[in-house]
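S.K.: Read through the structures below before going on.
Since every read-out is calculated from the coordinates, none of them should be taken as a lab result. Everything quoted here is computed from the prediction, not taken from an experiment. Cβ atoms are built from the backbone, for glycine too; each structure is taken alone.
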Structure I
Amino acid sequence: MSAPAPTRRWLARHPVSAADQRSAMLLLLPMFVVLLAVAVFPVLYSLWTSLFDIHLTRMDAPFVGLGNYIAIFRDPDFWAAVGRTVWFTVVSVLAIMVIATLIALLLNREFRGRRILSAALLIPWAIPYVVDGLMWKWIYDSGYGALNGLLLQLGVIGHYMIWLGDTHKTLLLIANAFVWKEVPLATILLLVTLKSVSPDLYAAARVDGATALRRFVHVTLPSMRPGFMLVMIYEAMTAVRHFDLFFILTEGGPADASHVLSWHIYVETFRKLSFGSGAAVAYVLALATFAMSYTIIRLLGRRL
């Protein structure tokens, strides 16, 4: 791809000398060194680790090649963790997309208090995940939790319930905490997309006699597709790899009800001290995340 005409004219008048190129490379060298040290080397080293049967409980570390990966795919616990991860990701992303879209449509209108509501929306996003997890752990607490107190006052329940001890509700409750934290960022991204929609499109639709519902379906939704794709990719990647809330709220329990892939990596690496298999699971998760993102881009990007 050739440079634009103004750029070519500027380069013709100001040729870059070899000395300038060397100076630029020297200035960029520290950044490349840091990038290699903190990003590239750990990735390659973990790949190398996944090819060995490394246990901190013994001295030897035999080379097993793809043995760790084969053992992973034969492990029923791994596939159970995959199922929970998929469930958590699908439910969380769908909830985030729906809630963020509704809030973005609301904030795109002019009304009194819109700026205050927009500022308040950023509070959950600004809270670190550790604090978020501790807050929801207090809300879900079976002895003095705010959720039990509220539902008891409303007459929805007759006694305090052990929310995080129910294997059928645990993943949904963690997904609720995750959605609460992620909705603000998704709303901002979708709101920016809404602001970029030309008012002329709505004016033309009104002239053609389109109702509000038709304007939303045929003008708003197609124009928001870039924002939908960005939010879906980011939130899906975050949900698939999420660890903090599972560690703080349940630690994979009860009875492995929240034993997702990120927790499976933690258990293999830091509880079983099997660094080889832990690295292998991490690589499988990374490849799955990449494949998922690529699929979303292909499905939604072709219509942009």
Structure II
Amino acid sequence: MRRVLVVGATGQVGRELTRARWPETLRPVQLDRMGLDVTDPERVRRVIAEQAPAVVVNATAYTAVDKAESDAETAFAVNRDGPRALAEACAEAGAALIHISTDYVFDGSKDGAWVESDPVKPLGVYGASKAAGEDAVRAALPEAHVILRTAWVYSAFGGNFVKTMLRVGAERDTLRVVADQHGCPTAAGDIARTIVALADGIAGGRRDGFGTFHYAGAGPTTWHAFACAIFELAARHGHKVPQVDAITTAEYPTPTARPANSVLDCTAIERTWGIAPRPWRDALAEVIDELLGKEGTAA
């Protein structure tokens, strides 16, 4: 039985990995920040050497996009230096690394979906720190990594757009949601299942699937349309449905700019690994059902 070390077990993807269905040939070992702080390189090296995993999954990240603008040191420590420490320790231990990245490495200016080879051009500190983390992984572990870029992540756990909409929608009669930013909502559970499949292949000896890949829910949408879909599905549970007005990005200023186009082309991961993202609405329905259940109130 091969070990898979999951770092960042309390985040959205980490939580989904703890309840994912793993093959009998793999033994997942989940560590939260108390178990392994990725900003401590010596601790990282020691833990990975002791655990001797076949694969390490980095599901930890500094994700406070706006806060990062005034807290760049921490953002880069977690999103750049942490992945570097993990990759270096994996290189010493002979392990592979699956590292989660983001659509924020792109500036959103492309007309069409982003492919893996498109040049990165982050708009803010968060995106820059994640792009630097990708580079650190490639440099330290060039032949044994998968960088998995995803976007608009949500789940029944933690803080995310879906839970925010349900909470605010229960309190207000009218919401204003940006309608000129485009992307692909992605359920953390789907990301977790993708990671399990990748880890299974890598631990089983596959070496032809390393590199950078995109994985996001199938089908582009906007934040406004995403919000409308949330309330449409929540209405089945008796949840209040507010009016959702479409606004522009200019009408909702934030400390850091968001990519206007975050749509990710996922052809490569399907071609290489046989993993095809499912429609985001299907995944959203499952998360809404989990959140609201029979009571009709968010967990």
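S.K.: Comparing mean count of other Cβ atoms within 10 Å over residues 58-65 across I, II, which structure shows the greatest value?
M.R.: Working: I: 10.6; II: 22.6.
Checked I, II; max of mean count of other Cβ atoms within 10 Å over residues 58-65 sits with II.
S.K.: Which one of I, II has Cα Rg over 2.2 N^0.38 Å, as calculated from the coordinates, equal to 0.98?
M.R.: It must be structure II, since only it matches.
S.K.: Given a value of 136 for volume of the Cα convex hull per residue in Å³, for residues 122-241 alone, point me to the structure among I, II it was derived from.
M.R.: II
S.K.: Suppose FRET efficiency 1/(1 + (r/R0)^6) of positions 34 and 66 (r between Cβ atoms, R0 = 35 Å, to 0.05) works out to 0.65; of I, II, which structure was it derived from? Intermediate results must be reported in sequence, preceding the final value.
M.R.: On the way: I: 0.65; II: 0.85.
Computed on structure I.
S.K.: Also, I was wondering about something else. If relative contact order in percent (Cα under 8 Å, 6 or more apart) is calculated from each of I, II, which structure is the one that comes out at 27?
M.R.: I
S.K.: Sticking with this structure for a sec: Work out mean count of other Cβ atoms within 10 Å over residues 106-113 for each of structures I, II, then name the structure with the largest result.
M.R.: For this comparison of mean count of other Cβ atoms within 10 Å over residues 106-113, the top structure is II.
S.K.: Which one of I, II has distance in nm of label points 7 Å out along Cα→Cβ at positions 114 and 170, as calculated from the coordinates, equal to 4.5?
M.R.: The correct label is I.
S.K.: Out of I, II, which one gives -21500 for helix-only ellipticity at 222 nm (-39500 (n - 2.57) for each DSSP H run of 4 or more, over all residues; to 500) as computed from the coordinates?
M.R.: Derived from I, not from the others.
S.K.: In addition: When distance in nm of label points 7 Å out along Cα→Cβ at positions 42 and 162 is computed for each of I, II, which one produces 4.2?
M.R.: Working: I: 3.7; II: 4.2.
This figure was derived from II.
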